Structure I
Amino acid sequence: MMRAGAEYILFVTEFEPGHYRINGGPTGRLLVQEGGSITHLPGSLISPADLPETLTQAEAEIFDPA
């Protein structure tokens, strides 16, 4: 479950105009910890070794892939 007030990176698909679903259940959500570090959620298929370490690194990879 997601917690109110927590910050997440979500991978979503719009299935109807204005309605979105998270792709892949827990794999489609990354929790942004205090200080900007990123962790996967329990049940995620993403290996921690495959995650960027911080929100800043994730933003750079998403918005400016090399």
Structure II
Amino acid sequence: MNDKTSIDELIVAEHVVQALIAIRAESNCSLREAIDEFHVRYDRLRVERPNDFTLPHGEYGLNVYT
């Protein structure tokens, strides 16, 4: 997955692990760097597309265990 829009869609859909894998594949970065990039994108998407998220900020990713 090389398209940033696709990664953004994974983030909006709460597919956290898949988004991290895609970020790492796209950027050839470490897991820590991918997590940092994920947070940057998540914050941007919360501002740009707030209505696309089905969970409020405080509940997003609660069931993700890494």
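Values in this text are rule-based calculations from the coordinates and carry no lab data. These numbers were taken from a predicted model, which means no experiment stands behind them. Cβ atoms are built from the backbone, for glycine too; each structure is taken alone.
Looking at structures I, II, which one was helix-only ellipticity at 222 nm (-39500 (n - 2.57) for each DSSP H run of 4 or more, over all residues; to 500) calculated from, given that it came out as -18500?
Values: I: -4000; II: -18500.
Clearly, the read-out refers to II.
Looking across I, II, the calculation of relative contact order in percent (Cα under 8 Å, 6 or more apart) that yields 34 traces back to II. Out of I, II, which structure matches 2.0 when distance in nm of label points 7 Å out along Cα→Cβ at positions 19 and 51 is calculated? Structure of origin is II. Of the structures labelled I, II, which one yields 0.94 when Rg/Rh (Cα atoms, Kirkwood Rh) is computed from its coordinates? Derived from II, not from the others.
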